[in-house]
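Student: Several structures are given next for inspection.
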Structure 1
Amino acid sequence: MSEMYVHAKGSFCLDSLIEKVKNKENFHKAGALALFIGVVRGETPAGEKVQKLEIEAYEEKANEVLSNICQDLKKREGIVDVQIHHLLGEFTVGEDLVYVLVAGSHRDNVFPVLKEAVERYKKEAPIFKKEFVIGGGGEEKAYWVAEEQNS
């Protein structure tokens, strides 16, 4: 596989993603770009304060799954390109974690595909999140998060 979808933190940026999509041969067919940026939330659903996250992946499989999602969604009517790029490493509150970009002929084409791309990568890709938090009593703890608990 020539294209990478998971990247070490600092090795991939939003500007390069947008430039990459705009330089594709068929971009002239696009009239809309929709972008989702996932960032580190500062609080868990239980109200604990997040100190940092560690993101890991089974990289070979994650690249395969993300590629398959993108290829599948690119077949939708009016879709020019779909890109999902997840960063790996240690992150603090507010930092970017994932970029999902959909280019299409019209806004009505891109928004539903963007939502589906986000939902699918969260369910299908072997990407793992460890939260380091401060509990209600001030204790520090860390645990791996199941995506269903923290959507």
Structure 2
Amino acid sequence: MPQGLNDLSLALALRLRDIARLIDRLDRLESGTGEWLASQQNGELMAGATEITLRALRTAGDPTNFSILSFLVAHASAPVRELEKATGIGRLALTERVNDLVQLDLAARNIDTDHVQSTAAGAALVGLINSIREATARTLTEALRPVTR
């Protein structure tokens, strides 16, 4: 698997691990048994992996979110004010979008400096989408060539 996809799958797996540990902790506090985590089967883990993968694709595939991610990949780190100017989105709406990206580890935010950073997972998704876009454009160009006899 290419490094970018490894970075993305690692970020998503760690997010699911954190959620599973939180659920396990709640289960232990509520019932005292800790049975929930032990009862998880491979199929249930695969369903969680499918859900978070599709969520990451939906989130990154949103045109506005994709422009945010692309800007961050190109600049590595940017103040929120600069990101506001680059995207034309107001601070409140931008904060919500950045929060969505941060939840999936597609971006990171430093509250102390008010900067947003690209992550390896975010860069991997931008790279994947750009690769698909370029391949589609090449195929379209070929498909639109005049047919000669």
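Laboratory data are not the source of any read-out in this text; all were calculated from the coordinates shown. Keep in mind that what you see is a predicted model, and the values were worked out from it rather than measured. Cβ atoms are built from the backbone, for glycine too; each structure is taken alone.
Student: Out of 1, 2, choose the structure whose coordinates give Rg/Rh (Cα atoms, Kirkwood Rh) equal to 1.11 when calculated.
Tutor: Details: 1: 1.01; 2: 1.11.
Source structure: 2.
Student: Then there is this: For which of the structures 1, 2 does the calculation of FRET efficiency 1/(1 + (r/R0)^6) of positions 64 and 136 (r between Cβ atoms, R0 = 25 Å, to 0.05) return 0.75? Intermediate values should be presented prior to the final figure.
Tutor: Details: 1: 0.05; 2: 0.75.
The read-out was computed on structure 2.
Student: Consider the structures 1, 2: one of them gives -9000 for helix-only ellipticity at 222 nm (-39500 (n - 2.57) for each DSSP H run of 4 or more, over all residues; to 500) as calculated from the coordinates. Say which. Spell out each step's value before the answer.
Tutor: Details: 1: -9000; 2: -24500.
Checking each candidate, the match is 1.
Student: Consider the structures 1, 2: one of them gives 1.8 for distance in nm of label points 7 Å out along Cα→Cβ at positions 72 and 96 as calculated from the coordinates. Say which. Working shown, then result.
Tutor: Details: 1: 2.6; 2: 1.8.
Derived from 2, not from the others.
Student: So, one more: Once relative contact order in percent (Cα under 8 Å, 6 or more apart) is calculated for all of 1, 2, which comes out largest?
Tutor: Looking at the calculated values, the largest one is 1.
Student: In terms of FRET efficiency 1/(1 + (r/R0)^6) of positions 40 and 128 (r between Cβ atoms, R0 = 25 Å, to 0.05), which of structures 1, 2 is highest? List each step's numbers first, then the result.
Tutor: Numbers: 1: 0.95; 2: 0.30.
Of structures 1, 2, the maximum of FRET efficiency 1/(1 + (r/R0)^6) of positions 40 and 128 (r between Cβ atoms, R0 = 25 Å, to 0.05) occurs in 1.
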